[in-house]
Structure P
């Protein structure tokens, strides 16, 4: 019997550059200008979900990719808005999960 080799497990396939950029831009637009609404975010999430399904990404893979994208946004890491950023991230992840399973 062979031992489990974690290196044989493929890495989650990340989102395409254009999709990730659209999602990042929509997230930052909502973060910086919440009064503008979240239509751009909904469009970007829909595009992201479409790509995830085309790439056969599981919901878990998509969430990891989304969290990775969010963690690389310095605007969401400002100490003075930490609690607000945590709530914002939770809201975005929930939106992503609901869209994936819709």
Structure Q
């Protein structure tokens, strides 16, 4: 059993590591629902996901923050899908391992 979600979010650079780390946040209301899922314990409270933006699909984890989960965007994904800081990403996630 998995959970499938779609959303749009702004691409941002992580302030603590400005040279290379980019993310989008899962909307707060969806993040709240994800926190309620009976997921197995993982490092940092993360959830394993399969992510898709445009034609690019990859497996990664989303990480909980104070208000929302954050999805890291690899450089290869950003380059392939022309994602830039301040731009909008159309994200599809399948939450795995529930």
Hey, Rg and Dmax of the Cα atoms in Å derived from one of P, Q reads 12.7, 37; which structure?
Q
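Using the calculated result 44 for relative contact order in percent (Cα under 8 Å, 6 or more apart), pick out the matching structure from P, Q.
On the way: P: 29; Q: 44.
It traces back to Q.
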Assign the value -3500, calculated as helix-only ellipticity at 222 nm (-39500 (n - 2.57) for each DSSP H run of 4 or more, over all residues; to 500), to the correct structure from P, Q.
Q
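We did not get these values from a lab; they are worked out from the coordinates using the rules stated. Computed from a predicted model, the values in this text were never measured in an experiment.
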